[in-house]
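Asks: Before anything else, here is the set of structures, which you'll find just below.
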Structure 1
Amino acid sequence: MANTPHRIVILGGGFAGLVAAQTLKRANADITLIDRRNFHLFQPLLYQVATGSLSPAEIAAPLRAVLCRQKNVEVLLGEAVDLDPVARHVVLRDGAHFPYDSLIVATGSKTSYFGKDEWRGIAPSLKTIEEATSIRHKLLYAFERAERATSEEEARDWLTFIIVGAGATGLELAGALAEIAQETLKHDFRRIRPEEARIVLLEGASRVLSAFPEDLSTKAEKLVTKLGVEVHKGTFVTSIDADGVDYKQGDGTKRMNAKNVLWTGGVIANTFGRTVAQQTRAETDRSGKIKVNPDLTVPNFPDIFITGDLAHVLNEDGSQVPGVAQPAIQEGQYAAKVIRARIDGEPAPPPFRYFNKGDMAVIGRAAAVANVFGLHVSGLPAWLIWLFIHLMYIVQFQSRILVFIQWGFLYLTFSRGARLITGAPTDESLLGTPSGSAPNTADTVTKAR
């Protein structure tokens, strides 16, 4: 073992980066973990922040607090913008340089709008805390705006919610939104009936949850349809504006009016991920993911490891490892073990193999689908498995307790204590509406019932 500590830089404090740092706890190394945020975010529960079930602090943990007892780790706030793979140093946005002996890149991805980035401002995605609170604002504000609508058509448009993409996040959002409309808010308004809100899922594939086994996909569609959600498959969005969506279905193009559009489509490499690929001349796939060696290193640069959403990793059958939390955790652990073996002068571990423990998606109260070690489960049993696993993966113990309590109240009462409209007003004209105008429109809005 060398006397001089091995310098390890980890970029990103998500699942892969955090687990890599923790796995290196006993290594003779100086570890620097750099993230542009000071917290680890439990992304699988972001949709519950977006729908008012949980507060942001309940699914985020300060990185310094999580790693405070690990003496060989230094946590720094910063954003990597460049890399010199020959000189072996990372450059941050503020100009700071950080040399490394080993580099773990776990900077994640960003939402793909398939070349239509102008849709970002109209149809928010769900990757960050800010986006989750923005969606929460958008959803709750829609009901408030419908209550003050001056016509039946206006009220209907505000109570129409379109979700583009029927993967796990899309179904989870749709199911939660249906429960908000049908249960949480049903007694809160006087001029509208929230339970008659229209929730629409648009999916380009031939079935929802296309990454799941077909039988679970069918069950998931039945569960979400039972909640009143409309599912349109084989549907491709061609245009989005403030008043609705144009989409192609079959040979025809159709229009659906809606004031609320949410995007849960695919992901692409972020800016720094593309920089890494350029600087190392690494091959990428269509989404910008870097094609790595079997040990997760960049070809020709054995000191650079790519993990998480940014890594293009193949299973033994040739299929691509999905960019979700479970593979990211395993990749972070593996990269750390390879580095530890090098530091200790031991043989390298065998090539990385993703061990798929299963996939799951929650649709609503006591309704979920799960593929656990090849066993297909749906309904209440799948929901209980989902609850247990997600609680266990939350980093801080106190957050597990708080989330468990919140879920208990939600299950018993449908109450969502975090349904707060925060941030700048979405529509200044609403706040400027004369106070005497609302009663005159009550009869018109009532017709929307």
Structure 2
Amino acid sequence: MEHTCIHLPASEMPRQWYNIQADLPRPLDPPIHPATGQPIGPEDLAPIFPMGLIEQEVSQQRWVDIPDEILTVLARWRPTPLVRARRLEAALDTPARIYYKNESFSPAGSHKPNTAVAQAYYNKREGVRRICTETGAGQWGSALAMACAIFGLDCRVYMVRVSYEQKPYRRVLMNCYGAEVLPSPTRLTQAGRSVLERDPECPGSLGIAISEAVEDAATHDDTKYSLGSVLNHVLMHQTVIGLEAKKQFEMVGDYPDVLIGCHGGGSNFAGFTFPFVADKIAGTHNPEVIAVEPAASPSLTRGPYAYDFGDTAGMTPLLKMFTLGHGFVPPPVHAGGLRYHGAAPLVSLLKAEGLIDAVAYPQTPVFESAVLFARTELWIPAPESAHAVHCAIEKARQAKAEGREMVIAFNLSGHGLLDLAGYDQHFAGKLEDLEMPEEELKRALAELPKPGGGQ
């Protein structure tokens, strides 16, 4: 079987990040200061981010050079392989050609180090001593802990409580890299205490954990904050995935008809698809681009496109995005990395402009597809990545039903070796298909902020 695993030569690893802001059909709506209703400036972000990342956040430059110090680290596992899923194709008896980009090869086991290394580097360059962050399933926290170990930075991670309890070995992995890990909400921050006063048994959410990490950074002079998704510079750092994939498809003379990525905040989806979306904007290709989210946290499929806070306590600027409301606490599904109330502004704009689509699935069929993938392709997907797997399988079944060829590509954004408790529940028949109730959505959206007038 030719081209089952397509390896890119090390010399072909991307030396620049792709910034889709240069090619958008219209400019992003600016982040807004919630009190003044005016666009924020770099000085508003300086207390929590290093200036190098702030400059990338607002840059309109199409190609941004990757510093050699970052390339040296990334080269330990990049380029990652693009794999033709021939055994899965055979099991589905589909005429579709299925490919997946395997981001499980990083030391932390996911795509997250692509930006964690960059963020740690820019913080270290500007003399920062300590970084605070949040994590959902623990993949981002693991990646940043690893990056901080590389550059000699202290790291504190506020881990969403339900994931802290469901995925103890992700916490242990962060501890191995030297990070301090706390179950969020905590009583160490005003944001955490406020949540616990209302609900002492709160399972936590990414929005709450972000509030705690931002507050921690803002109240310590030696500390900055790092975010693993949503922001423009984070999505840009991840484009090494899609840039490699484009070269790998050129090597085998193929091009995707369908591109798929799971979606929580948007980093792995954007990193994989944005270099291909550039072709769609330019009119050279017209692939179907699908973001896949859990039915329990369906920001792109059920949320309005509106200004909202990126965190629960309302400490961040207002971002124009598809949102379920910053006060929404998603049900405790196993795909903890997808339990976020909003979508990245860049992803949101592309969705609003009709350049990408979105679907949402309950977790039981997602795990069923993950098991099929494991038994054919042998990789055990993280619950987040399993959403992309399920969508790819659904598209392959569609190709079979319609009797037509189709090239399907998805991002396997991380392995599930530390998520086996979820698989155990699946095999025991204990998984619940949790969805967001309409009344809960209405309540959360009623609390959307009004720029210039607070909440």
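Since every read-out is calculated from the coordinates, none of them should be taken as a lab result. Computed from a predicted model, the values in this text were never measured in an experiment. Cβ atoms are built from the backbone, for glycine too; each structure is taken alone.
Asks: Out of 1, 2, which one gives 31, 24, 22 for semi-axes √(5λ) of the Cα gyration tensor in Å as computed from the coordinates?
Replies: For semi-axes √(5λ) of the Cα gyration tensor in Å, the value 31, 24, 22 is produced by structure 2.
Asks: Another question about this same structure. For which of 1, 2 does helix-only ellipticity at 222 nm (-39500 (n - 2.57) for each DSSP H run of 4 or more, over all residues; to 500), calculated from the coordinates, equal -9500?
Replies: 1
Asks: If distance in nm of label points 7 Å out along Cα→Cβ at positions 310 and 422 comes out at 2.9 when worked out from the coordinates, which of 1, 2 was used?
Replies: Label of the source structure: 1.
Asks: Assuming 2, 9, 15, 14, 12, 12, 12, 11, 8, 4, 1 is P(r) over Cα pairs in 5 Å bins from 0, in percent, for residues 198-317 alone as calculated from a single structure, say which of 1, 2 it is.
Replies: On the way: 1: 2, 9, 15, 14, 12, 12, 12, 11, 8, 4, 1; 2: 2, 10, 14, 19, 17, 13, 10, 7, 5, 2, 1, 0.
Computing P(r) over Cα pairs in 5 Å bins from 0, in percent, for residues 198-317 alone on every structure in 1, 2 gives 2, 9, 15, 14, 12, 12, 12, 11, 8, 4, 1 only for 1.
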